[in-house]
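Since every read-out is calculated from the coordinates, none of them should be taken as a lab result. What you are looking at is a predicted structure, and each value in this text was computed from that prediction instead of being measured. Cβ atoms are built from the backbone, for glycine too; each structure is taken alone.
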Structure I
């Protein structure tokens, strides 16, 4: 008897198996199709890895080739007993492309203390054994024993931690020769600090991978160190410019420390300031002027844009407007004052003639050798007509003026054409500015000379005359002084005025004077040979935000790294780099609220200050009227 129910079940199960197998086959086909489609999609899409990957990768025993770049890794194997903070900074500041990796592996203090204890026992036993044998003391063992004991104390007290420290530097170059040169340079820097390093050999790929930003140490060449020496290797350091004396220049942007400095503590007190328009250069210098006045330093300013008037009024300074319509006059024929009464009359007259001749060149333009000789003789004769000769007593004399010089030229053979060219300054459009006796005084702690209202043609001539007058005053009495020449590029356009400023910058140290030259036209200033010399003779330099047109010249002049170059391009208002001798730091100029109100030159802020003054005056007037009415 056949069990039909069972046969039916068998048939149905076979059909289900066939169905499930068909379904599986269909699913597999669908999956294969999806995978193929995914592959096709990925072939047509880019990933970050595709973008940053080199075109080729060649591994050599001591270096790699990434595309057309040569790559080598250098690792440190040992350190000296003592190492100073910032020893790694010369490597960081190299103007080259490289990667740095540091790996810190904490070590259990219990294990380290146990090993140090065993080492102490071994050293003490050896020292005692040498003493019993009568052998000479071993300074190396005794030094090692003291170091280990000090380290044990620091570890036990929790002052120090113990690590294994690995340091790798991967260099990139365009040629094998350049790679070898860079490797030698880095190894020389390490060696000069008794830090010994090696180049990778048959581990070039592992070295490159160890300095990739992946956190993988494939070399694992570590050195046992405690916290303090490891901290000295920290690469992101900045020079400290904090001293006991001096004024506050700003805040160190790297570590928020104060940049306090005394410019007169350096080999010279000269400063150069370079920045684009609106970067805050005048703001920074006005802040320095205000703080220097508080410490008793006299300040003289040549103001081309009327920026220092409000500051001068606030501190009770003298503000002298130099213009064609002004009553303030400076006679370029004034004699240099005798220094301590020991200068000879002939030397004083000769110095005056040389200075005035430079001014005449600015006024008349290019001169031939014959014309130069005529002017030289005419100047000597002009002084002689006022009884100013090497035999004269210069204490009671009346200096000549420009008209006297013109009269002498007209009476000399070959001098008529020169006198005719000079008439513009004595009888013509520019008459009165250089043709009167001096009537200004500099008996104030702050004296400002404004040249804003002068025509562009007269501005370099007037600045030359003002600077010469200031120089004569400075030489007559030894005092701590600062001279600020704003928009100094005006003077760099003419050789005679540039030469005069250079001579002033070079000699002012002997008279306790610091010269500050400010300019926004970097190219005009630095392309002059005297501009380069002025920078060389200035111990302080302040570089604020720069334009892309002038930053390459700035980088070359001040030997800036690529990082410092981009810092100047991206700096905000009042931010830049402050150089003081061999030290430099990223700076941010900061001022208190009161200082900011005194020195600001921002138009909107000035208008707000004026409006506040008016409101205050009106409220006082209303209060006065109210009190009068009540009475």
Structure II
């Protein structure tokens, strides 16, 4: 049984004290509700040490969560019991508006956790973005070493990885026996990426350290230990890498080699047991709506047609002679639109993205009231995982300010990172997109911790896509080709509605999906194939972006129409951000409440 650390005890204890009414006073239902939310979140952290680390907390710092079925059951029971306690002990009608919103968000979050338990063995335990790359990325990017104790916790995590990965592989084999096995294209990625983790010192006599060894040495070297102690800790890390990490990652490679001959090229989720019901669940989970696959598919077709029309306008503006397909090919192939595929080209991309973010930062007060305090940096994806990683993504900052937010750009193949998309990507992943939304929410000290650190995909990715549009309102995208890049990224999200539902509900093949990408967007064949692989492995997730953005745009237009000259875009954006991550249905009701309050 685990003991709660002093950090958790401090939080729980202080909250408990704050909620005790004075003698003779009636208990405050809002204080009681918020105390419950904080206690429930701490109970969740007790089962999820990696979440605690990502938030900057050293809670069970040397441990991993339990990836076994027993762990799933424990988390399921916790969610079920917490939801039952919430409903039995707290009357939402007695709460003020802010606390009632937290009640609704907590309720929705736990209902989703409970619903996912049915499908616990339907997700692919090992795929191209599985623990073989996510675990080392977590240690490198989230596990800070500021003290000798932190270094020992890092080593403890290395030691624990053989047991952890063995359990993941047992789950993968259990799922495979139940008919849930990743498609054939996955295994080459798994084998190569897992091999990259155990390449270099201390695993071999190569000229460079392996990714984890280099990370550990750099972090320990920066904390001011004497040479003898630093060498002792480095030797312990090397031993853990050789005796735990090496056999664990070798086991992943061995499993992939035995699983690949059993895999098929039927890529849609429909091939899994009850695959249709599972896809319906995923669509509702990711979009936080009741939209069916057919409805989402049709929205995608409509948005693709709209964006094609806007692209033809850009095509006429630059004087291009030819049809839209010819323009797509021109944008794919003309060297003027691409950075060199060299270290210098990669450095130039990162520098340009940083300048774009700084230029946007100076303009934020024109559209926003609340600005993020957390720092933001732009980095290239680490070499060990760049071949399988996505185009760009964001890592949240630590709440205590000890770690910045990170906008990761995958510069493995510079032809997939055209110059004309750079502004829109920076706005989406950085500011006013993910960094701003996540940092502002996490910095709202009045919100319960579960809302400061949680989220819903349709809201967060919808905000990211909406943020790309905000750049245009502030005068960015001055080059028409950059405006084309903004439209190309938005088109990419519209295409996703069509192809994700095509793959998983309409039984499209991988080849049919790639062909639709190429015929309807400037995406090249390699990028289209990589995107298709993502949709195959993470069904439904890609539909959340456009569905979320359309809802935010709808709410903005509704508010502007209702309030007329009294509509303030800065206040509207403050509502969107300070609410924190919520389901789209909740976001809509909050926006309507805001509108009604301002109309009097």
If mean count of other Cβ atoms within 10 Å over residues 108-115 is computed and equals 12.8, the structure in I, II: I
Which of I, II yields -20500 [helix-only ellipticity at 222 nm (-39500 (n - 2.57) for each DSSP H run of 4 or more, over all residues; to 500), calculated]: II
Source structure (of I, II) for mean count of other Cβ atoms within 10 Å over residues 100-107, computed value 15.0: I
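P(r) over Cα pairs in 20 Å bins from 0, in percent computed as 18, 54, 26, 2, 0: which structure among I, II? It would help to have the intermediate numbers written out before the result.
On the way: I: 14, 31, 25, 18, 8, 3, 1, 0, 0; II: 18, 54, 26, 2, 0.
Working through the options, I get structure II.
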